[in-house]
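What follows is a group of structures, each given as structure tokens.
FYI, it's all coordinate maths here, none of it is from the lab. Just so you know, these numbers come straight off a predicted model, no measurement behind them. Cβ atoms are built from the backbone, for glycine too; each structure is taken alone.
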Structure I
Amino acid sequence: MKALIQRVSEASVTVDNKVISSIKRGLLIFLGIHHDDTNKHIDWLTSKIINLRIFEDQNGKMNLSLNDVGGEILLVSQFTLYANCDRGRRPDFIQSAKPELANEMYQKFAKKLTSLGVETKLGIFGADMKVSLINDGPVTIMLEK
């Protein structure tokens, strides 16, 4: 499981010219599901994300977590995080979970975040989405479990 995390001052997802989800201060997470991922991966990654100290304190130091600042999450499924570009010019996505498993894990990931007390908004799995964001910092972190 891979999570590309961006600290944002705002972010939104648009599908068919309609904004379907938006957040203010928080994290935009692009989530890639590997075909071997399990609930243990979800537990580890969700805990790590909400407790990462990547928000600035009153001294401008990254000492505060998402929970500390009351931030939100916008979660977007992104199978292309498992692109393999070693051979040729067209990436393959063999390591990505098949859509049925990926959607199930994506939904479980979102439910876990919500159960941990984080306001979590979603993109639409499998849709052609337009994602807008204002990266705060910029701060962008890749986590993999």
Structure II
Amino acid sequence: MRSTRSRGFTLIEIMITVLIVGVLAAIALTSYQRNVVETRRKAATACLIEAAQSLERFYTTRLTYVGSPDPATVLTCANDLAAFYRFESVGAALGQRTFLVRATAQGVQASRDTGCTDLSLNQAGQRFVGATPGGGACW
């Protein structure tokens, strides 16, 4: 009777397996990084909406936006995203009955999300990317 021996894997088989795992890991990492950037951007847009709501509550009681608190100091979401976005309110500079809240990407977020680095929202609910109204895919 003939015995069969297990020969194991050849070096070529192991190298092909390592190559396949490496390619899959590279694709997964790129996809993961893109999703992280998009998630941070969506969190920033939600924070802008929260800031706008806060300013509207302020306006309801005083009939002016002048003197309203800066969202960067009041909102928890702005503090949570401080490493990736700088939030500011330009309400008083635009007048008593208008405001503009802005989130500007910084650091890693700015370098990876180049098309959506400057997000803004005004009192009429208009969304902007830079100076362009509409927002497109960034919002």
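From I, II, which structure was P(r) over Cα pairs in 5 Å bins from 0, in percent = 2, 10, 16, 16, 13, 9, 6, 5, 4, 4, 3, 3, 3, 2, 2, 1, 1, 1, 0, 0 calculated on?
II
Between I, II, which one scores greatest on relative contact order in percent (Cα under 8 Å, 6 or more apart)?
I
When distance in nm of label points 7 Å out along Cα→Cβ at positions 59 and 123 is calculated for each of the structures I, II, which structure yields the highest value?
Max of distance in nm of label points 7 Å out along Cα→Cβ at positions 59 and 123: I.
Computing mean count of other Cβ atoms within 10 Å over residues 27-34 gives 10.5 for which of I, II?
It traces back to II.
Tell me which structure, out of I, II, gives -16000 once helix-only ellipticity at 222 nm (-39500 (n - 2.57) for each DSSP H run of 4 or more, over all residues; to 500) is calculated.
It was calculated from structure II.
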